[in-house]
1. Supply the structure label, taken from I, II, corresponding to relative contact order in percent (Cα under 8 Å, 6 or more apart) with the calculated value 20.
2. If FRET efficiency 1/(1 + (r/R0)^6) of positions 188 and 244 (r between Cβ atoms, R0 = 25 Å, to 0.05) comes out at 0.80 when worked out from the coordinates, which of I, II was used?
3. Kindly point out which one of I, II the value 2.8 was derived from, the read-out being distance in nm of label points 7 Å out along Cα→Cβ at positions 44 and 268.
4. Upon calculation of helix-only ellipticity at 222 nm (-39500 (n - 2.57) for each DSSP H run of 4 or more, over all residues; to 500) from the atomic coordinates, which of the structures I, II produces -14500?
5. Taking mean count of other Cβ atoms within 10 Å over residues 92-99 as the criterion, which structure among I, II has the greatest value?
6. Where does the value 9, 32, 30, 19, 9, 2, 0 come from, among I, II, when P(r) over Cα pairs in 10 Å bins from 0, in percent, for residues 36-219 alone is the thing being computed?
7. Here mean count of other Cβ atoms within 10 Å over residues 108-115 was calculated and came to 29.4; which of the structures I, II was it taken from?
Structure I
Amino acid sequence: MRLVKRAALAAFIATVSLMAVPQAFAQAWPTRQPIKLVAVFPPGGSVDQVARILAVPLAAQLGANIIVENKGGASGSIGAAAVAAAPADGYTFAVVFDTFGVNPALIPGLPYDSRKDLAPLVLIGTSPMVLATYAGSEYKSFADVVAAAKARKNVSYGSIGSGSLGHLAMALLGKNGQIEWQHVPYKGGGPLMTDAVAGHVPLSIASVFVTKPHIDSKRMRPLAVTSGKRSPDLPEVPTIAESGFPGFEAPAWWAILAPAKTPPDILKRMNEEINKALKNPEIAKKLDAQGIDVVGGTPEAARVFIERQMDIWAKVVKDNGIKAD
């Protein structure tokens, strides 16, 4: 009889132990190993800066070791693919840029499904792009640019590359307003600004962060911003929507994503901690210095925003036959 009782007790203990394994595994998060924030662009750019700004408060709040790993290339798709393929255990997240919403339409054969393989965690923030011209330009307003383009004066503008959000925004404007202008792609914001300040390209469209130093030095003149509302950094500059294109909006944006099958409780906790970090005045100030207007919010709000961006830019890419560099 005692042997039977002992056997039953051993079986019960074994069952309880097996049930406790997943719970113990979950409870080990987030301190079992370092958490990786994969910045999907090289060091020095805005995605890298956002990841490094957030890593500090998140490490303190979670009591975890957080490392930033840069995995750039192919407009952010290489880093996104790496995160999509990573274990869904709460130790790998992607910090992405607005190209994430463009890539499904622009890059054939992506090795992941942007809607199914990555779960939006939080929309960090948005930023307007600025359409600007050099100080000695004939263009004093966005209306001057539109008038010149409609008069077929061969208006050209530079962006940070073919398929960039600036390129797509101008293509959308051209399509909606039946305007023709010539796109001049550059390999990033640095080369673009060098030529724009010198007047080698009459117009540039780029982020506030890239453009504002040259506006402040009076070497460039801002004409319009692409956000739905005026930028707090450039309050005197009208929006494109105010300038004859009602409803137009094309913000740059940054978000954090996770592998799709990451446990819901981990996603919830990580979302809460990121939102807490975004409400920290010191962190908000650092993001503002990057030209970013903090948004935050729920995973669902982030998903709705990102999927809408995918829908908008997929149509622009298709309608204009746009190809990546």
Structure II
Amino acid sequence: MAQTRHTKVLIIGSGPAGYTAAVYAARAMLQPLLIQGLQPGGQLTITTEVENWPGLKTVQGPNLMVEMEEHAREMGAEIIADYITALDLSKRPFTATADSGVTYTADAVILATGAQAKWLGLPSEEKFKGFGVSACATCDGFFYRGKDVAVIGGGNTAVEEALFLTNFASKVTLIHRRDSLRAEKILQNRLFKHPKVEVIWDSEVTEVLGGENPLGVEAVRVSNLKTGATHDLPVAGFFVAIGHAPSSELVADQLELHHGGYVKVEPGTTRTSIPGVFAAGDLTDHVYRQAVTSAGMGCMAALDAERWLAEQE
């Protein structure tokens, strides 16, 4: 017989927003349950050095998330290694179905499911995923020791990936569709000064080229958006760093969304379009997308949930 569990506050997601919400909800004696999801710890688990977490000059992303999880447990939150496959927000208590078969009911829900990497959408990109095409330099960079690689993108993620890859690759080529980067100036300065890095401006990748036996990337076809000229850039690895899409699939047809799928919240709060449902972190933040702002929103969500529950009583 399938198990059903009830909680006052169900937290879905386990990045900085989820774990911080768990800390605050536990301190409020709400006995929260946190479902970690497919990627416990979120995007920071595939990041190496974090240099902008207040109080720590540098910390490894995975280590920071382990500390946050332990903190939430210490406060009294129950953390469960599972993921939610369906969520019904049409009536209270809200109902969540987990992959394990357990059904969770909750008086309030905090959504902290984060975001996932975007892809170019090329058939050749899909073909070589895991065989030279990656969205995570920190996961796969060591495979390219002494080899040439390319990164596509122009924001912080792309520049951070390119700089990280210089630890392994003999050359890193950054390809960007504009003539300037969106990344923070301090990151741009590091990139432009690095002897292993070359930048190709005003260009896009139209195809990933490679061998069949064994399957592997050998080059990317680069097209200049101003002149139309194309050339094949020989590389052994191709890293896609063009941003992230919010993981809002669970609530796409239930909550009000905006800006391409981000959950909309009332300004200055984490309240969504359904009373009792709160959203925090990269799932709702299309502007800042920082670990520290996600953690702050996790705090807000727990406080908002606590106050809302008190009003219901």
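No value in this document is a laboratory result; all are computed from the given coordinates. Everything quoted here is computed from the prediction, not taken from an experiment. Cβ atoms are built from the backbone, for glycine too; each structure is taken alone.
1. Values: I: 25; II: 20.
The value was obtained from structure II.
2. On the way: I: 0.25; II: 0.80.
Label of the originating structure: II.
3. Working: I: 4.3; II: 2.8.
Structure of origin is II.
4. Values: I: -14500; II: -7500.
Considering all the candidates, the number was obtained from I.
5. Values: I: 26.1; II: 17.8.
Comparing I, II by mean count of other Cβ atoms within 10 Å over residues 92-99, the maximum is at I.
6. Numbers: I: 9, 32, 30, 19, 9, 2, 0; II: 8, 27, 29, 21, 13, 2.
Checking each candidate, the match is I.
7. Values: I: 13.4; II: 29.4.
Structure of origin is II.
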